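The structures considered in this document are given below.
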Structure I
Amino acid sequence: MENYIQYVIDSSVFILKGSVLTIQLYFVTILFSIPLGISLALMKISKYRFLRISIGFYTWVFRGTPLLLQLFFCYYGLSIFGINLPAFTAAALTFTINYSAYLTEIYRAGIESVDKGQYEASKALNMNYFQTMKRIILPQVVRRTIPATCNEAITLVKDTALVVVIGMGDLLRSAKELFSRDFAITPFAIAAVVYLLMTTVIVYFFRKIEIKYSIYE
């Protein structure tokens, strides 16, 4: 029994070391994809037809093709054109572009769900476009899109496991290495617990944001 407990502890330490990369990739993706998604959503509803068509094409491509394929293209495909990206850079770039496409549509729908009368009211208060978005529209959009954004954030945790295909040592790969060495299911159980803990923290975080922005409803 003592040997098994020690094995669990040692395995947990090894897997947690692998989770560092998972966490780094997660936060880099979140850091860039959310503001990029908001910016692209504003472009997609702009009065300029070229912008609307361009962003529409972008979201069509990256939501309509598998993330794994995009990862292969960014890491292996770009090398054909002489662009050789480090594994982490390729993964971060792919995940950011992919998740920004989904968030663009989420935030676009959120912006369009705001009653048109609020735009007219802001004009009556002599607010310009940017003031209207910052003070009136976007706070409501954040509140209305929290559930969808939370779902994407949870999915991202699980999607980070795809980086194993380009040789990155993430959380899941660490568990797989232990399984291959010991032929025991325990490492996968530990990995599952770590994933569950991470998603629990994410849900808690978004719940706090939802409470904070509830005043806009």
Structure II
Amino acid sequence: MNITFIGCGQVGGPLADHLQRLGHTVTLAARDPGSASVQQALARNARLVVTAPREAVRAADVVFLATPFQANATALAEVVSELRGKTLVDCTNPVGPGLTHALNNAQSGSEVVQRLVPEAHVIKAFTIYGFENFEDNAYPDYDVKPAMLFCGGDSAAKLTVGELIRQLGWEPVDVGGLEQALHLEHMTLLWVRMVRVNGASPHLVWAALTRS
């Protein structure tokens, strides 16, 4: 699969690395190939491809958005037409002062993203943990996989993203339509408060258990 990343920092960098090592063709969409984040991603995995944003998105089957939330509008503006009909995985979170929801809980960041690229299929995923679990999500002492909750409105796009989640070693948990993204963003804030503020281990994940 051809996968493009818009943003390759603490979240995008390790996800791009792991997906490439799984056999996907992974491209970093970069206006500046010499930027620190691009160079750090290439130092991690020299087999990543770096291409200008429009070309990178045009060639992609799936696009990951992994920029700081406040950069989303600018990052997406130049590739709106290239995203038409494509799956866009929103890995961003609107975080405000004091670890509040930056959109005052009135709407999710993913719904804002969907309005910015109305003809893309936006799927919220890879947002409920800190970067440590995107670096390494292996928990070999447990007989369950860590859960990755995701949501979106397009069933085919969710099947694609769910399979990528599974390939990356997570248990995909589809929680519904894009209106559920607000709740996933609050799960992110919960994780951040528990770990960054209250001192819980950053190697903290959720699990989904179903009784047969």
Structure III
Amino acid sequence: MKIAENLHQFTQTLDFMNFTLHQYLLDCEQPMLMSTGTVQQAAAIIPQIKAILGSRPLSWILVSHTESDECGGVHLLHAAWPEAVVVCSELTARELHGFGYTGPIRTVKGGDCIEAADFTLEVVDYPSEVHLQNGCLFYEQQRGILFSADLMLSFGLAEGLTQPAQWQSAVESLPLQSIPDAHHLELMKQRLLALHPQFVAVGHGYCLRLA
């Protein structure tokens, strides 16, 4: 389902939890997928991605942190597109072998950028890993899309749905359970307020269209 310009959303709905899990394909010159989904989700979305891209290969797979819905299906995507590069933190890179992944990896940290002809991907440190070690958020500067992983999740059967929001209010209202340490949460808010997104592609729930 196309949810924004050149941005496709794939969703698994968990009715018993009133919850949705999303992956995103940015259809650009070097197509990128945000989150692999679980093994079951990856198997389901691979034919959909191929239908969108046709003969073009998937170039990038973005993984924010080590969790089954973020990287569980990475080995299936590698089998479908062996040259696609996984972009993730050093901690996640060390864990991907346990998910059956043996393909190319590019490790990044906050402040790093990946630049291509039609996208500029900025990395933002995200203390989502064990013991609040840093995973990654990804901000595509040219389109103003922030891939927020689990940070701005919401409940609700939100496939293909968006909500209007003000960026400063959305950031300042992040609860402590999002990052369960007051100091790390404040640093995260400061990092986010330095960005100027127009669209937040959330990992779970309603995406945000920002005024």
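Quick note: the coordinates plus some simple rules give every number you see, no bench work behind them. Every value quoted in this text rests on a predicted model; they were computed, and no experiment measured them.
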semi-axes √(5λ) of the Cα gyration tensor in Å, for residues 8-47 alone gets 16, 10, 9 when computed on, of labels I, II, III, structure II
Note: helix-only ellipticity at 222 nm (-39500 (n - 2.57) for each DSSP H run of 4 or more, over all residues; to 500) at -26500, derived from one of structures I, II, III, originates from structure I
Mean projected area of the Cα convex hull in nm², for residues 120-167 alone gets 4.9 when computed on, of labels I, II, III, structure I
